[in-house]
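What follows draws every value from the coordinates through simple rules; no lab data is involved. This is a predicted model, so every value here is computed, not measured. Cβ atoms are built from the backbone, for glycine too; each structure is taken alone.
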Structure 1
């Protein structure tokens, strides 16, 4: 069975993955958290799953790279510098990076991309997300994943089309062709996302609601199993769906 090591094992997702491992046909190689040396676990595991913090990514990548161990990265709130480190490590090891490990959200991203491509620029795109009160980053990694899908459907990039802040001393009308975001925080919401495509006289809404974190844990484990034996490179959850 696949031995899986967890970076961020004491966090909400780390605990959920630990609970799901037994029913996923895998074994737990161990877990580490902030302040622990990640190298021994990297050497002991067949695949590593990282749901820790952005500040730990560099050390975790270095340990995985040194051990030649595949890595699933579900940590969000990463900077362009973190992304550069991930891209460099993917030259040596197999890495699956995603803002959301849910198979349902992955399929939603495909639908959003197709809708944005087929409906055209006169359909405005807005993304609304809500999470529990303890979530730090905003917009969520999933909202950005969906924004990226919409931008790709429009033949553009997330950076070019995204508009994150409409609070201004000089209000102005919505910019045509852009992607807007709204982030809500409260209670214990595991995750809700709605992509709204709106034009004159009609509106299309594509959404996903997570009822608990086990859906993310199961998706992360599916991603970990997918990486076993894969050559070095950067993979996504869409690759996982394509293999099922």
Structure 2
């Protein structure tokens, strides 16, 4: 198989008989090494976790649309960014109206196109991790196996939209809803983003329970499919994560 080849999402023609899609999903939470060993054997189909991501994402979208409102989401983001709020205050009524419309269209578009964004994002991240584990740590992973590992390792991420939905339906105040940090899975979720230093807020947002869980699974899965030590998988995964966090914190410090 070519290193850049992806297994079809319909799950057809696996390399050998292995776990079912549902078994791989449940094992990700109970016995993750079994899922990743199955992927290593050539069973790379990833459609089940992808469907789960899409469903949970649209559940959150429905809750936001019904209980918060997209216009309120946009207004909150402007209010949480003093510089953006200042620009809107200085704009003419026509410019302000146009800016709000554009922001609303972008927000709605991101929600609706989220499945495509997930696919594109995981493809790019998989490419970087595939190169790192093979060329830096001497692994033998195919791109398809890393791509599949990403989907299954990311399954804990469904907790965030489900928690966010529960928080919204439980009566969260629409004017305090922050679409960028809507689930109480990190310390920043309990802080005021306006009063907190932006660099610190970004750092605390990044140190997220669900994110760390996902990274641990990703490091494990990457090591297994690449045939290297677990330590190498963790170094590769957490190394990239640390780079992205530092970049985000740096940008926040500059923009703050």
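When mean count of other Cβ atoms within 10 Å over residues 108-115 is computed for each of 1, 2, the one that comes out at 14.0 is 2. A value of 20.1, 64 for Rg and Dmax of the Cα atoms in Å, calculated from one of 1, 2, originates in structure 2. Here helix-only ellipticity at 222 nm (-39500 (n - 2.57) for each DSSP H run of 4 or more, over all residues; to 500) was calculated and came to -11000; which of the structures 1, 2 was it taken from? Here the read-out was taken from 1. Across the set 1, 2, distance in nm of label points 7 Å out along Cα→Cβ at positions 68 and 140 reaches its highest value in structure 2. Given 0.20 as the derived value for FRET efficiency 1/(1 + (r/R0)^6) of positions 60 and 124 (r between Cβ atoms, R0 = 30 Å, to 0.05), which of the supplied structures 1, 2 does it correspond to? Structure of origin is 1.
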